[in-house]
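**Q** Several structures are given next for inspection.
What follows draws every value from the coordinates through simple rules; no lab data is involved. The model shown is predicted, which means the values in this text are computed figures rather than measured ones. Cβ atoms are built from the backbone, for glycine too; each structure is taken alone.
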Structure I
Amino acid sequence: MTATAKLPTEKTIEGAMSLFEAQAVLFAPRPNRLALQGLELPAPSRQSASVNVWRNHAFEPLVPLTTPYFAFCGWQADFRLGGYDDSLMFVDRQEADAELLWLDSDRFLARMAFDEWLPWLEGRLHALRSMSKAPVIIATWLDEAPQRARLQSLVDALPAVYFADLGSVCSEAGVPLRDSRSAALAGTPVANAAQVQLARELACHWLPGALLPPVKAVALDLDHTLHAGVLGEEGIQGVQLTPGHEALQNYVKGLQQRGVFVALVSRNERADVEALFAQRQDYPLRWEDFSATEVSWGDKAAAVERIAKALRIAADAVLFVDDNPGELASVTMQLPSVHAVYAHPDATLTCRAIHYYPGLWRWKVESDDAKRIQDLKANAERDVLAEHATDPAEYFRSLQVSLVYRIDPVAQLTRLADLCNKTNQFNLAMRRFNQAEVAERLERRDACIASVQLSDRLSDSGVIAVIVAERQGECLLVEELCVSCRAMGRQLEDTIILEALRRMPIFAGCQELAFRVAHGPRNQPALDWLARLLGCDTHPEAGLHNMPAQLVRDFTPAAGVTLNQE
């Protein structure tokens with residue numbers, strides 16, 4: 001996609017402005033119920049996600065409170081409320097994108113001991129999992145820390161099951177969780193003030209963390225965003241690092257440590273900005289913390305697009321933060337998939353808006369997530385070596401490139417599901433297997449999953465590929481094939497994929513391979529690879545594409561690369 005000079009329509013600008021103005025209400029420390037319900041925001045542009053709600057107390061009060069948060073980020077949830085049911089029998093279940101267990105734990109623990117309730121709950125979760133492969137969120141509370149820890153351990157052992165701790169959210173927000181008057185009037189012990197906090201958590205963190213593609217980069221303006229004042233007018237010592245801006249910079253630095261790219265997009269003289277970060281030792285963010293920088297007087301939409309390209313991610317994985325609402329509207333009109341947050345003069349409000357922006361929060365941060373920052377930095381040195389290399393084998397040997405293949409790696413369940421859901425460019429089938437679906441394939445004798453880890457002397461890229469296949473007679477059907485963007489451009493795709501297929505036990509005796517193909521908005525690199533493998537002049541159509549298995553058996557891996565299997 002190329003940024004153009006097309007002007008946004010008045011109606012669209014008006015809608016964008018209403019979203020930015022709404023941030024003060026949406027991301028207040030304690031949002032006001034009436035103010036939330038009074039917001040008039042544009043209708044969500046994305047399709048809604050269906051959520052089955054299994055409950056033993058009222059969920060209805062939260063539904064209207066989630067609506068403005070969904071609208072802010074352009075999506076929505078269709079909540080399907082079941083009847084009150086302490087037995088959790090999941091009667092008349094329909095297919096859904098997520099399963100939400102909205103539970104009043106006090107009702108259970110008034111009748112049975114926690115040591116009885118926990119195994120009973122585990123049994124009900126297994127029953128639900130037998131019906132549904134969708135993510136399951138258990139939203140409840142437990143007053144005792146050891147009990148919360150045991151529930152957390154239970155869900156950690158189950159694929160795509162998460163514990164949303166209502167009590168912890170309310171404690172952090174400084175509001176009471178329960179109110180006996182609410183129980184009598186509204187059918188739930190959850191207090192009114194708690195309902196608002198929990199609705200925001202559900203719409204901004206819990207459901208997006210289970211269902212939405214992740215935001216991988218935060219691209220920030222400088223003036224009136226990371227500090228108060230204008231660098232070009234007030235100078236290096238004149239711009240102010242207020243307590244709010246200091247907290248914002250610290251928060252952004254924390255995002256980087258969790259594997260989120262941080263980028264700078266500023267209209268300034270580059271030398272002035274570099275001098276600012278060199279001289280202002282009170283700034284938590286340092287120049288080297290930015291994985292990409294665009295400092296010029298040019299168009300910001302084009303700058304954000306270049307940022308995405310430099311980070312090897314799509315524009316829809318970028319959150320752009322700027323203090324100029326008009327600038328934000330212009331960027332989002334030219335790049336409609338880019339996410340945007342208005343940098344408020346109160347930087348603490350900006351920090352909360354970023355914190356709650358759907359897609360940034362994760363249920364779990366994997367070690368491989370944090371590796372992507374260092375891996376990107378190492379690419380510059382790799383590119384220099386590649387420019388001077390005349391022999392690919394010598395290039396791989398000089399880098400000490402190593403690939404490690406693992407077959408049915410149960411310990412990597414979370415990372416495998418993440419790759420299926422986060423990979424957009426080299427994703428051949430676009431199946432988006434979640435943890436439960438990956439776990440089911442790991443248990444099947446007629447199926448196999450291979451992971452591939454890539455490292456060299458510059459960095460460990462972690463697990464960069466996942467291949468899901470099943471045996472059908474004498475054919476090996478490749479249902480999912482994902483290679484992370486951090487591995488692309490190294491001329492290793494054939495060795496990563498074909499060697500992994502060859503090492504699968506269910507490949508033995510196969511006469512044919514079939515690749516499942518889907519066309520997505522950005523998976524051209526995967527389609528290009530398969531077209532070259534099949535000897536096609538054009539992209540393969542959606543559907544199944546076959547090739548002789550002997551071609552894989554005869555394949556010679558890239559020379560100079562160390563291959564291992566664990």
Structure II
Amino acid sequence: MLVMMAMPSLQVWLIGWACGPDGLGSGSELGAGRFAVILVVLTVGAVLMSVSSSLAQNMRDLLQEPLMAEYQSDLTDALAGLTPAQTLDDEVTTQVRAARDAIPYNVASQAADATSVVGALVSMVMLAGSLWHMHPLAAVMIALAMIPELLAQFGVEKLTNELWPKRGRESRRANYFERLLDYPPSSTEIAATAGSFGIPEQARVRYFNMAGMWERISWRTVQLTGISSLVFALLTGGAFWLILTSGRASSASIPAALVGIMTGLSVTRTTGEAFGNLMASTPMILAYERLMNLLHANPEIPVTPASAGSVGVHVEHLTYAYPIAAKDDDESDGGGDAVEDDDKPVPAVQSPALDDVSLNVEPGSIVALVGENGSGKTTLVKLIAGILDAPDGAVALTAGTADDNRRVLRSWADRLGASSMVFQDFTHIEVTVREFIDPASRHTDDELRDGLQLARALDIVTGLPGGLDAQLGQEWGGVGLSGGQWQRLALVRTFLSGKPLWILDEPTAAVDATAEAAIYHDLIANRPSGVTVIVISHRPRVLTTMDRIIVLDHGHIGETGTYRQLVDRNGAFARLVNDSLE
């Protein structure tokens with residue numbers, strides 16, 4: 001790039017030298033040699049003018065592509081260390097999406113943009129220096145001729161970056177609708193259902209919203225480009241006029257100046273866009289760095305293995321309410337759900353999902369949580385496991401092999417490191433069977449098969465092409481599984497976890513009652529000695545062997561006892577049993 005950027009000033013000096021005394025008109029061998037120099041210089045300049053744009057883009061790609069891969073890899077690695085609370089934080093997830101969007105277009109392009117801008121500045125300074133002896137003011141005007149384009153592109157890129165997050169939201173929503181129509185099972189369900197769920201209309205709104213944003217950018221480009229072109233023409237035209245009329249430039253230096261100026265303007269014509277990107281991208285670069293610093297500051301999760309002893313659960317006066325994310329100005333419906341303080345939206349909160357809950361789970365016991373939808377069961381186990389952290393109340397796990405040598409795990413990180421969870425709404429991550437059931441790659445094939453056997457999933461895997469290395473998910477050319485088969489594979493992770501506390505939130509919702517009872521039997525019979533289990537189920541009839549059943553009702557503990565005690569009490573649990581039979 002430095003060679004390319006130095007060419008304009010070299011042309012001025014070399015052509016001036018070739019056309020000077022004893023040059024072209026002298027008829028001497030020296031003149032012929034200088035003529036050859038002119039041909040070489042003009043040829044090189046012509047080549048640079050024709051390829052400068054593509055050459056500059058190629059150099060950008062040489063810098064940008066590997067940097068983009070590096071930054072994307074770094075962000076993905078860092079995101080693997082997100083805390084559960086951060087995954088539920090709207091502000092953090094917004095930062096993550098913005099970082100993903102910014103990497104290809106802003107973060108990775110910084111080096112290339114900076115190189116282009118510095119190279120162009122060096123080129124214009126050198127060109128101005130080569131013209132100084134002809135007319136100092138003209139040299140300054142040529143050096144300044146690039147400034148209007150820089151400012152114009154900065155204005156365009158500033159608007160682009162202002163609209164980029166909004167366009168990203170519209171694009172993600174449009175892509176969501178496209179995926180619904182493009183891939184099963186959603187496309188199958190839509191095709192089999194009368195109506196279209198309003199998808200075409202909503203997608204159309206998003207498409208035209210995005211088009212409107214690009215139209216604004218295009219109009220801004222036209223306006224600023226017109227103004228900058230006019231100023232550019234005045235500066236370069238004025239510089240030419242000063243050189244021609246000053247009387248300082250010789251007949252030999254005038255063509256040299258003309259050729260050098262034209263080449264200089266050609267090789268620097270992409271600098272405006274690079275400068276605009278460089279300036280407008282700076283807030284995104286800083287936001288990316290803040291996000292990476294936040295992720296790198298996350299604590300390591302200290303693992304508590306089952307060998308450390310049985311775990312007991314102690315919950316005291318626990319209250320938790322989910323926040324309601326405040327809407328952006330462009331998304332606000334005027335409903336008044338958010339309160340503003342100093343122009344910053346403050347999240348509102350719902351009524352408590354849990355209200356003053358206290359309970360104890362004995363080490364090594366199997367406890368079931370039951371209750372109607374919305375009673376707070378999943379919220380309670382997420383707080384116990386450290387996925388959520390409550391500001392009101394206390395949650396602690398006690399771990400150890402003897403009463404006088406038990407550790408108290410109070411922080412969310414310590415609780416998370418002692419817990420293994422399977423939730424009803426777990427994600428069907430479409431990787432290989434091995435990667436799905438052993439995400440940390442800690443187990444041998446024999447251990448994986450033992451876990452599959454315990455979860456009654458070994459027959460499922462042995463019947464797949466490739467066995468443990470079978471690709472899951474039809475989207476990537478793998479095998480499709482039923483909901484029950486997916487759940488059994490998810491349950492394998494718990495059997496293989498080596499953690500002292502198992503939390504199973506509807507782990508068998510997609511299997512029939514007979515299979516569920518068999519899995520619970522295996523769970524009780526085959527779990528490692530001393531492991532504590534908390535189960536959530538909507539089928540009270542399969543809970544007969546639980547050590548204790550806790551009934552939640554609208555965020556409160558309604559009653560607790562064994563299966564027989566609660567049925568004989570003829571309270572809320574007995575009604576749930578009767579309802580399930582009906």
Structure III
Amino acid sequence: MIPNLRYWFLLVLIVLVYVAGSFVTLMENDSAQFAVMAMRMYQENDFINLFKGSEEYLDKPHMHYWLAALSYTIFGLHDWAYRIPGILVTLLGAYSCFGLGRLLYTIDTGKVAALVFMTAQTIMLSAIDVRTDAVLTGFTIFAIWQLTVYIEKRSLLALILGALGAGLAFSTKGQIALLVIGIAVLCHLAYTRKWRALVNWKVLVALFVFALAITPMLYAYYLQFDMHPEKIIRGRGDRSGLFFIFWEQSFERLSGEGMGANSSDYFFFFHTFLWVFVPWTILGIVAYATRIKALFKVKFAYKPKYEFLTLGTITLFFLIASFSQFKLPHYLNIIIPLFSVLTASYIHDLYRTTRTKPVQILLGVQYFILSIVFVATLLICFFVFPFKHIYASILLIILLLVITYFCLKREAYYLRILTLSVYSSLLLNAVLNLHFYPNLLMYQAGSRMAEVVAEEQIPVDTIYKLGDFHTWSLDFYNQRPVGILSLQNLRKKHNLWLYVNDTELQKLHDQGFDWDRQYTKPHFRITRLSKKFLDPSTRKRTLDTMHLIHMY
């Protein structure tokens with residue numbers, strides 16, 4: 001379907017883009033926050049207790065932080081070391097997409113599914129802005145793949161691996177993993193009518209492996225919370241970590257209690273999908289609609305050339321997640337592998353079809369998406385953050401010439417659709433990782449101020465803040481959380497540094513404090529981009545400033 005040389009060439013380019021992004025400065029809030037939480041584990045040799053700043057952390061299980069802390073142990077405290085587990089598990093997810101696509105359809109479908117998964121925008125982003133979802137997604141699709149292998153082939157090894165994957169996914173983010181894995185398995189069993197797979201002694205082995213896999217996480221929760229009912233967590237005492245992870249967690253997010261409601265929009269995930277699956281969005285929607293139509297046409301009767309695992313899981317997940325009162329775009333990551341397999345199967349159908357008009361229309365759509373990416377790239381490179389060196393322009397021109405070559409090359413429509421879609425993602429994310437993010441992060445005051453601390457050789461144990469605002473990037477790059485100091489205690493101390501915002505700086509001045517050295521950096525909440533910030537002529541109006549001052 002796709003020549004091996006081109007396939008491996010595209011895979012190498014994708015991995016290079018991932019590697020380039022791994023050296024980008026950590027972004028606030030979540031990436032830098034989770035990196036600091038893992039850093040504390042590593043530095044304090046405490047792999048039981050999770051803390052978010054000064055507060056004990058109940059919200060998510062330990063696996064992501066354990067993996068990051070393990071990476072620190074091997075490679076040291078670096079931003080790229082924090083990202084390594086997420087990238088490796090993402091690659092496991094890509095291989096699992098290949099395996100599931102090959103199992104449900106053909107080997108060519110599996111190969112395309114891996115490409116689609118690795119180049120979907122939200123997956124590209126999750127490998128750079130690493131959160132728990134990167135690890136969750138990889139382990140979840142691995143579990144689904146292996147459990148499906150068991151249903152089809154009754155392999156004990158596949159069942160054990162599937163149970164292990166499910167345990168690791170549950171230990172990463174809790175019940176959402178079991179929900180998606182469970183729906184996928186039930187959808188496949190229901191469509192294939194292979195219920196006898198459940199009535200087997202091997203299932204007991206799988207349950208034992210799953211229990212064994214989640215035991216370390218449960219034990220950590222038990223020690224931190226169940227053994228200390230006196231702790232006040234989110235305004236409540238007597239919190240059970242075990243009860244939370246098995247029951248309360250998902251219901252808090254569905255109802256908005258505990259986490260707080262952030263969206264009552266029932267179509268949030270529908271319009272969010274439009275960008276998270278770029279450049280495959282239209283192909284994914286058409287693939288979904290086509291499979292729905294085909295299944296209704298055969299009245300959901302079992303046909304070997306069809307499957308309901310991807311379609312059913314996607315549908316039920318959207319229905320359930322849409323009623324949640326707490327929604328974030330990266331919650332869709334967990335079903336992107338299934339969308340990738342479904343989309344790949346449709347692309348494979350385009351390869352076999354004799355109807356040229358629908359394929360030509362879809363090729364035109366992908367040309368349109370590529371043109372949008374092209375325009376966005378030019379705006380980023382020559383307007384938002386203009387290139388400062390000629391070699392950057394030369395590299396961009398070379399990449400654009402390669403893409404132009406494949407645009408003009410006369411070859412099968414399906415192959416052009418596939419190649420141009422991958423190049424769309426590569427063009428956009430190469431520019432983001434190598435140019436946009438490094439320039440954007442010049443406006444993240446914490447990481448910039450950490451550079452000042454290193455250059456001026458300021459002792460990190462003498463840096464404090466007055467408020468309880470989070471300073472994740474400063475904490476990580478200083479390799480030490482910033483201490484908290486009250487104004488009353490400040491009067492009793494000398495020869496220290498304060499990290500303050502404009503309001504606090506003015507308050508210090510009004511109350512008669514004085515300082516002899518001051519460093520100032522611009523600051524913007526970089527994960528909440530605005531039109532005014534992206535426009536260089538109005539950017540200054542959107543900026544705050546942070547200050548590091550020496551109290552003598």
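**Q** Identify the structure, out of I, II, III, from whose coordinates distance in nm of label points 7 Å out along Cα→Cβ at positions 78 and 398 was calculated to give 5.7.
**A** I
**Q** If you rank structures I, II, III by mean projected area of the Cα convex hull in nm², for residues 206-413 alone, which sits at the top with the largest value?
**A** Values: I: 14.1; II: 23.7; III: 18.9.
When mean projected area of the Cα convex hull in nm², for residues 206-413 alone is calculated for I, II, III, structure II comes out on top.
**Q** With distance in nm of label points 7 Å out along Cα→Cβ at positions 110 and 278 as the yardstick, tell me which of I, II, III scores highest. Write out the running numbers ahead of the final one.
**A** On the way: I: 6.8; II: 1.3; III: 3.2.
The structure with the largest value is I.
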